[in-house]
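Listed next: structures, encoded as structure tokens.
Every number here is computed from the coordinates shown, using simple stated rules; none is lab data. Because the structure is a prediction, the values reported are computed rather than measured. Cβ atoms are built from the backbone, for glycine too; each structure is taken alone.
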Structure I
Amino acid sequence: MGRQEVKDEVIYLRSAGVDLGKRFLVACVRVPNPRRPGTWSLETEKFGTVPREIRRLLAWLLERQVEVVILEATSDYWRYVYYTLQPELNVMLVNPQHLKGIRGRKTDPSDAAFLARAGASGMVMGSFVSSEAIRQLRDLTRRRTEVTVARGQELQRLEKELEDTGMKLSSVITRLDGVSGRAILRALIGGQRDQRALADLAVGVARKKTDQLVDALDGTFTEHHAWMCRHYLDQIDHLDALIGQLDARIAELTRDHDGDLIRLDTIPGIGLRAAEIILVETGGDMAQFATAGHLASWIGVCPGVNESAGVNKSGKTRDGNTNLKRILGIAALSVTRVKDSYLAAFYRRTAARRGRQKALVAVMHKLAKAIWHVLHDHTIYQDLGGDYLTRRDPARAMRRMTREANALGMTVRFDPIPQAA
């Protein structure tokens, strides 16, 4: 194929790599060798991870006039190091999965040198790190998610306790922590055991199920069960109070983003809480993502690329942002049940060809693109309608109906509807 000379492309003449650990880190600076042009000198130094040592690292890097610092996102150890170096230096936080050293040459100094060399040649891509205000909001929304999950777990434990008594209360009423469920549980804890009297405490729609409640409340509810149920209800109330505090704090800090939240709320399946999570996880500024496809790839709701020898093999979706993936998954499940909507029609058509799971990921991809356009263009979501796919390609719809009719042994003819005079 011919012989050619290739020189290593160098983007940064003076680069540094930092290999992080919990107790110490190793930094390596790569600079041109003045004695032998075209070669490079490596200087390696070991630092602690306490603030005093990180400040010493900053001074050491500034003294050597490095142009870029490559830092691996190792656990949470990178946070303070990045926040200290970033105001003074050009720091690139990189995904460890994107950088793999040579097998059999694994040491902390060699890892730091590899990072410095990769940064000098532009082989790495920096990860998105949001502003301090957004990071604070993200801590709050993620904590609220954790508390909400914990609340659901306590509710499941309460249901298991009732199952231990033989009572099937959750089979009749929708929510044990609702008005009817609370009233019945409080009476049980207080000593009431008459099934009819307990069933009469139900309110609203549950009153129509009085006879079913009488049968469901037939069980052995002891003092131990009463103590445990009281414990679970107290824990649920405590978690409700924490969620309320987090809601208030998040609402206070997102006051300047009310416009974006309102616009995100117009996307099907996205409520206020989901809009808040989307805003803080993406930073709200779509300048970080060149296109809607870049945002979908960052979230991890687009197929991977796996091509070799001209053959496209199955590509799994990347991990991406798990918090946004969860929100988009919940939203996608809800929009597929909405009648006469574009996303529901798209889901049904895709599921018929690719299966439900892949169709659901495809809907998540559509939602990610909608989020990008809403935040980038500062506009609201406009549904295309359930018949959009048919209107876009009427001939295809007619071919499908003809094919189905032929399969039933019939023929069809399409005549245009006469226009009214």
Structure II
Amino acid sequence: MSFGTGVFSVLIALCLLAIAGAVQAVPVTPDKAASVTGINVTTAGTLENPYAMFPVVIRQYEWSGLDWQLTQRSTATRDAQDRVTGVLIEEWDFLQQVWLSRNLIELTYSAGDTPDTITTSYWTGVWEPLTRTIYFYDGQGRAITELIESNTRGGWTNLTRTTWSYDGNGKIDTELEEYWLNLTWNNSFLREYTYSNGLVSEILENGWFGMWSPNQRYVYTYSGSDETEELVQGWSGLDWFDSERYLTTYSGGLPADYTSQFFSTSWQNSSREVYDSYDTQERLLVMTSQGWTGSSWIDQDRFEYEWDALTSVDESGMSSLPSGFALKQNYPNPFNPSTVIEFTLPAKSQVSVSVYDILGRRVADLFAGELAAGDHMVEWDGSDRDGVAAASGVYLYRIQAGAESLSRKMLLVK
């Protein structure tokens, strides 16, 4: 389900994170119930801890127009019970070629696999706490309250509270969302769950306007136990109208893609997640997020997941490259007026080395011809193909050797 419990509290928390220069949301699994903030609702109407299936490492890349550039990684630590106790989120600084700490998510447990607290901090030279989520459980180990607090100079302050009730089958019956204002809890949303064949078929969301009134409705469609559509509808005051929908397709029993659409005069594509590959244990290995241009899908971000021991994914941003094929960071970097680019070939190859601007336009051609296996270098004097000095800014240098290519960023300053 793309609808997660405490979704509005999550949005508030993420807004606070954004203000503090915090982490982007990182997809964890194809299960749309999972987020990286707290316990979530499953399609069966129960609560789960998404960190229970958090990988060892998640690497995030951005599409430059030429290739994928490494931007961020999330690394998990676990306790003796294999429970995730922390997630360190770092940003790749391509100028210094180092990882910079951004955020730290810490989880504590008393018993079982669901957390007691989840604390998010951001790095300012020391870890500064930002938000804290506290869970309270009933005698059967079911979460009944989620309390989210924000850190202020005076200490922890209430932000939002979510309370769940359960039906006789142990499934979520209602979900009450409240916000803290004027030293008291105030109603925000009340969600009522309906089931069919043991799965959530509808969530009716009511907003508080002095009384509970319909606000949104979430309607779910399944193929067997697999969710294929989540339809979001708004309330006009007289009837329900279509607003958004989320479509999931499957291949071999596993999610293949997840498409977001919005309704204007007809359904229009918005974004898509493509689940490119899984391992033999059906764990996601690669996911690509794409945006819709109006006529086609374009790549935006790519996520690579490591589940066990660390693999040989190149920390510079290029993975699955042939042995011996390498492109080094230019030096000096930043530079003015010239810089040197070194690369290694595993075999004799037809090679081209070119420079592009950040929009993907070719600026300069540095070499084209055949080279033997081994180490090589070229120099860029900072001028374009017409011999005119290039402007200050970020550029990409790219080597093409046979069917393989590599690229990196460099900074020209004046």
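Okay, here's what the table says:
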item	result
Identity of the structure behind 24.2 (criterion: Kirkwood radius over Cα pairs in Å, calculated), options I, II	II
Which entry (I, II) yields the derived value 20.8 for Kirkwood radius over Cα pairs in Å, for residues 137-328 alone	II
Ranking I, II by distance in nm of label points 7 Å out along Cα→Cβ at positions 81 and 369, the structure that comes out highest	II
helix-only ellipticity at 222 nm (-39500 (n - 2.57) for each DSSP H run of 4 or more, over all residues; to 500) from the coordinates reads -16500; which among I, II	I
Comparison of I, II by mean count of other Cβ atoms within 10 Å over residues 145-152 - largest value held by	II
Answer label among I, II for the case where mean count of other Cβ atoms within 10 Å over residues 41-48, calculated from the coordinates, equals 14.8	I
